[in-house]
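What follows draws every value from the coordinates through simple rules; no lab data is involved. This is a predicted model, so every value here is computed, not measured. Cβ atoms are built from the backbone, for glycine too; each structure is taken alone.
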Structure I
Amino acid sequence: MLKQRKLPPLNAVKSFEAAARTGSVSLAAVELSVSASAVSQQIKGLEQWLGIKLLDRGPNSFALTEKGEEYLKQLTVILDNLDDLTTSLTGQDKKKLRISTLQSFAAEWLFPRIKKFRDAYPNIQLELLTSDYLSDLARENIDLAIRYGPGSYKGVVEEKLMDEMIGPACHPDLMSEDKNLSDYTLLKDSGGPEGIKLSLERWLNHTTGNIGIEGDSIAFSDTHLLIGAARQGQGIMLGRSVLIADDFVSGDLVPAMSDWKQSPFSYYLVHSELREPSQSAKIFRRWLRAEIKAFEADLPSVLKVS
């Protein structure tokens, strides 16, 4: 005798998985192209059908219960497998995904980790577009963008990925010399979107006092080159924790002072408000958040955002 499946309402399952995965009913509503109230009602219906509580609800947020965490973990795998199977059966073996991001973030953080994504999702064909300026996601047919700045971007749906710490850093050999920070060449980061790089330098100098000799400096428009110069011991740089954390672990760079400050800017993942994220984009977003969680857990203490 065939076993009868006891399946919950699939729309309710999709609503719960999307809200739990994104951490937001509003983001789930955008992803599913329904209203936020519809998502909430679907989740409540699912809880009633299961007879268990999946969410602990607050005034403007929610947290997963232990049962909710367990259910989400399994549902995500099931839905991803269903998507992969459907794609394979319909002959669409390769799903394209266009991602725009900063050159510095791509070179120093994303690129060293991207092989893990490629190994896990070989059917997703990535196209990485790098620029220090804001892309028009809808016009340029870009699925996702990783931005660095103050947030509140126009024309997109955004979610914060991570904050970061900033402070002076240099090659460890420089710290062994009997000198003050003001005795070293200042490696400056110039350019970038809306002058963010120079704004960071001015902000840090205002909070900690001037670092390096103003008249003895080298300016770089490419952050990747700036970090390379610091690795070679050419001077003191304004370090950003997300970009140089791996250098701190390897010992290629060290903090030139222990009192680092939280940056006024953060990293955001955005997509056009005119376009629903593809399944590939959703998979990448989930993978990215997992990578960030692991990255932040292993940060040296001086680089942890309090």
Structure II
Amino acid sequence: MKKYVLKRVLMSVVTLMVIVLVLFTLMQLLPGSPFNDERLSIEQQQVLMTKYGLNDPIPVQFFRYVKNMLTGDFGKSYTISKDTDVSLLLQNRLPISLLLGGISIALGSVVGLFLGIAAALKHNSLLDSAATFLSVVGVSIPSYVFALGLSYYFGFQLGWFPMLYSVSDGLLAFALPAVALSMTVMATVARFTRTEMIEVLSSDYIQLVESKGVSGGHLIFKHALRNASISIITILGPLVVSLMTGSLVVEKIFSIPGIGQLMVQAIQSNDYNVILALAFVYSALYIFVMLGVDIMYGVLDPRIRLAKEDSNG
């Protein structure tokens, strides 16, 4: 198992370095520069380009950036917050997006799992139809529509929850946006769980386990759900990254100072360092999550691990 994990970690590190190279190259191909300000003369723009090392050869810029990045230095913001360390911008915004995404994932996964299991156990019943309907609604309606509805009814009409983000509200400030973002997760997890559980519950393996006297929650959660969990984990991976890195529209509706809005501002103003840092964070989170998914495959089903080791060996 250690050899299996080490290979995955090394592959992830190499992949991340390749992504950084591609991102850096693409940044050089963007039209214009961070200093396309009509109030600046060409000479002034050149002075700024030299000050920040943007006139150096691209290989020099790249290796300097990687060296600094490995120490946690992502450079300084050129335009959004002039001369402010990009790491400071991320430090203030990233935890907010991660917390919001984490709450949304946890809420959506737990509710989706129980809905999917209940629908599978009561196949072709009223409960199954209701769970299927909720899944279709959750997937079909965008999260920002849920956000607007929740904000108007529970925030404005009833006044139970804050409509806008405020640090003083604590976790209560994440209640409505987290519910809105969790709907897609809940619907997706419920749909896949239902499908996989129906297939597993009708398999020869479960019939063999039942013949040995195993029943109830032990049968459902230890045997059936474990066999169905591989497909569920597969679809959860990308959802985890997309939510943990923030949803721009939902963050905008509730005035949440996350990293989604920062990315848009950086692209609009050609703030290279901020764009690179955020793209690196997105990529690192995705690779980290998919690495976790890959490792969980091996834990849940050793046959997958052995097959991959044989193919690599």
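In this comparison of I, II, the computed figure 21 for relative contact order in percent (Cα under 8 Å, 6 or more apart) is attributed to I. To test your reading of the models, identify which of I, II gives 82, 62, 31 for Cα extents along the principal axes in Å when calculated. Of the options listed, only II reproduces it.
Consider the structures I, II: one of them gives -23500 for helix-only ellipticity at 222 nm (-39500 (n - 2.57) for each DSSP H run of 4 or more, over all residues; to 500) as calculated from the coordinates. Say which. Walk me through the numbers on the way to the answer.
On the way: I: -13000; II: -23500.
Going label by label, the one that fits is II.
For the set I, II, ranking by mean count of other Cβ atoms within 10 Å over residues 13-20 places I highest. Computing distance in nm of label points 7 Å out along Cα→Cβ at positions 61 and 141 gives 3.9 for which of I, II? The read-out was computed on structure I.
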